[in-house]
1. Identify which of structures I, II gives the largest calculated value of percent of Cα pairs over 21 Å apart, for residues 97-192 alone.
2. Hey, helix-only ellipticity at 222 nm (-39500 (n - 2.57) for each DSSP H run of 4 or more, over all residues; to 500) derived from one of I, II reads -26500; which structure?
3. A value of 3.0 was derived for distance in nm of label points 7 Å out along Cα→Cβ at positions 145 and 169; which structure in I, II was it taken from?
4. Please state which of the structures I, II yields 24 when relative contact order in percent (Cα under 8 Å, 6 or more apart) is computed from it.
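Throughout, read-outs are computed from the coordinates displayed, never taken from laboratory work. In this text, all values refer to a predicted model and were calculated from it rather than measured experimentally. Cβ atoms are built from the backbone, for glycine too; each structure is taken alone.
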Structure I
Amino acid sequence: MIEFERALERVLVDKVAGCHGLQSARRLSGGASQETYAVEINTDNGIRKLAFRRAPGGEADPTAYGRAGLNIEAQLIELAGQQGVPEPQVLFTLAPEDQLGVGFVMSWVDGETLGARICRKDDFASIRPQLARQCGEILARIHAIDVSAHGLDKTLETLNPRAFIEQQREIYEGFQTPQPMIDYTARWLLEHLPDGGPLTLVHNDFRNGNLIVDPEQGVVAVLDWEVAHIGDPMRDLGWICTNSWRFGVADNEVGGFGHLADLLAGYEAVSGRKIDHSIVRYWQVFGSYWWAIGCLSMFEHYRSGPDSTVERPGIGRRSSECQVDCVNLIMPGPVSLPEAVVDDESNMPRTAELIESVRDFLRHDVSAETQGRTHFLARVAANSLDIVSRENSFGPAQETAEAERLRALLNERGSLETLRWSLCERLRAGTLALEDTRLIEHLRATVVARVAIDQPNYSGFKRALESNVNV
């Protein structure tokens, strides 16, 4: 038994009544920012299943800006349960002497967490029409939790919309990567700030994929409170409608399973507050902006630790998906793509064939011989090689076209990297108007070409290729 399992068994025997041994601890494939394990223990009444949630490597996340932390997350789960939100029971939080790092153990809740299955599987067909309203009702209960009475105003960060936007922009700028669409969207959000309203507890990651759904009951648990804060409650309503979490079912704007009218009806019935649809759309733009930066943050975990798995760089490339969603929401219009470059036929084997051979080995051979997280990561690795293959084919023409547009827009010479930085600096300084037609056309073309490489099956990419986009 490895050291981790020995330490976990020792803690479980000490803190869970009736536990006299660890049967198994299996890390689940989901949970890119934290570790989650399915744990089985031996008890006087047989095997009992629990869930164990832990910071990567057991340590506090060094790149987490303003995170609540897992100890506070455990407290929030308990408070939400008291408010009528479906939640698991928290059994205990880890202490330093447990030698397992930061985390907590909770009861296991049966149900589905994979968003694509909830959106598509026949098992959920009968409950799907009810899910959006359920989510609205649950969010209203979350937002009704008294933050002062429970001391949350002293432990959670308070962020009004402007502060939230600027906080995320500061994180993005710290990565030292020129992403002009992120800079543009930050400006757009600041210039379209909603009227101030009451600040409440905000879950901040309430979406399909962070819910446990039962085919008959619907939502039976709300998970992943790690980025909760006090802020504008409309953030939660916009986030569950963000395209990243529709899992390809773009027409069902709420989590890929329901409709906005039902979400708002549930929220209004419990909260008594009438919601303006345009405010939800604003927070959808913010959601894509936030996750565009979040994806870059995930890659930073790979570059600097603590998690150097193959999953992190793949998530980093998903930033372009979020950026194309911003394009579709705030600057839709026609766009064309550069042609692919043909691989040198004289090479034997060609570069593309080398990449394809490794990709197919991972996708078919390795995946067939593995299970659990290793199976999942093998598929992630194969997907990353798909990106490399498309980069080789489309990247040169894309970069040439991007540089030409930038030289014309900025009236500057220099390398592509220099030109990208120049555009970002002008956007940050406010010397380029957001309404500039050439700027909009450049950003739209650049982002759409980028996502064509990173993920051409993404629904936002397909939407961007439509000449007339309805928003």
Structure II
Amino acid sequence: MEGCRRKNREERLLEDLREGRPLPGRSRAELVALLAVPTVLAELSTIAMEYIDAGMVGRIGKSGAAAIGLVASTTWFFWGLLRGATTGFSVIVSQRIGARRFREARAALLQGVAASFAFAALLGALGAAIAAPLPRWLGGSPEIARDATRYFAAYMAFGLPVTVLHILGARMLQAAGDMRTASVFNVLACALDVAFNYIFIFPSTRFAFRGASIVLPGLGLGVLGAAIGTIAAEAVVAAALAWALFARHPILGLRRGEPLRFEKAVLLEALRIGLPVAGESAVMTGAMVASTAIVAPLGTVALAANSFAVTAESLCYMPGYGIGSAATTLVGQAFGAGRRALARSLAWTCTWTGVGVMTATGALLFAFAPEAMAILTPDADVRAAGADVLRIEAFAEPAFAASIVASGALRGAGDTLVPGALNALSMWGVRLPLAALLVGRHGLRGVWIAMALELCVRGAMLLARQHSRSWSRRRAGGAGKGTGT
């Protein structure tokens, strides 16, 4: 299947990497750009769609935005556990593709789908079970509790099983170096999310156009509609990704008559890589839940401003995650091919690229913070408070980039335990104590000052880990040359 079409430049460079051919500095930089640019563009389009999505919720009113903001960090907590469940399998697939063990890569993909879906279904049931008391646990006011519960319960019960298939499908395409297709599907997910949210959040709207009366359909479900719209978008994209992977992909597509075994060793290796990521995500997002609890007593305006500012800040850091995904793929394939020095070189190329990009986006965020908040909410008090804290955070974006991309590069080599511990130590040892200390005197600004300082500490620690080289000495699960079938 792979030989039936002409390879593009990106595929030829990845083949050179897997085959052990020379990859000079210019080619390395080109390969980083070819993989990173589509992912960064997809992340930026994701942010644009999130702005529109958040703006829709903002039009419901402060209480609707506060209801979603109250449970957002808990939603991220569960989403982070899914991220851990998919990471181990995607790293294995990347390394086995690097070693040209394609049949084993396909087997690992199937195991990943089955295990990740089962795990997501269990998490969804747990989330739905705690939805009713959750707003009270987080210190939310009674006026937003009902909407927060309905939103969270719907997304947990029905959204997590399809979301994990979207995450896994996109990651498997990225693991194979197919960033463009993965990016197209991520953009599609965002566009569908906006379209479905409009239908489910707002009631039908009638307007006149050139003398004709046009009706835009809508169900008017408010906050609950935001959850249903997202679930519908995720379901469509998950189905499309399954088709792209199993029916169309030149390496990972299923072969007729090919026996694919479920191996205990693959599951154990996925657990070794993925459990630290899941633990890191749980600890990090658990800290975000605790941070939300620190902000909640400040009132509805502060809670809404905090939620919208987090969305606005994603303009800066999501490109970093795109470059981090490219780093995971490149380091994973180089590692699987046994090219350790090349893996280290690619890791640093990606890291400094991420720092440069996020320095630029941080400067833009500082300059246009009021305009960014104005897109998200019409409330003047919420806009002012959000713009104020965004300008604090902008100074930490270069260090945040270093932590994001270095973590992605280390993940490609299967080094997840130490980076996860460093991230957790920074969050719980620096951010939360500082936030609790500063919130009394400085309010929401104090929480974001603590966040900015913590990101600088985290970036320094992850750069030190990448510099240590100990991560590149571990044994790759897919190392060694395979048959290429």
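1. Greatest value across I, II: structure I.
2. Value -26500 for helix-only ellipticity at 222 nm (-39500 (n - 2.57) for each DSSP H run of 4 or more, over all residues; to 500) corresponds to II out of I, II.
3. Derived from I, not from the others.
4. Considering all the candidates, the number was obtained from II.
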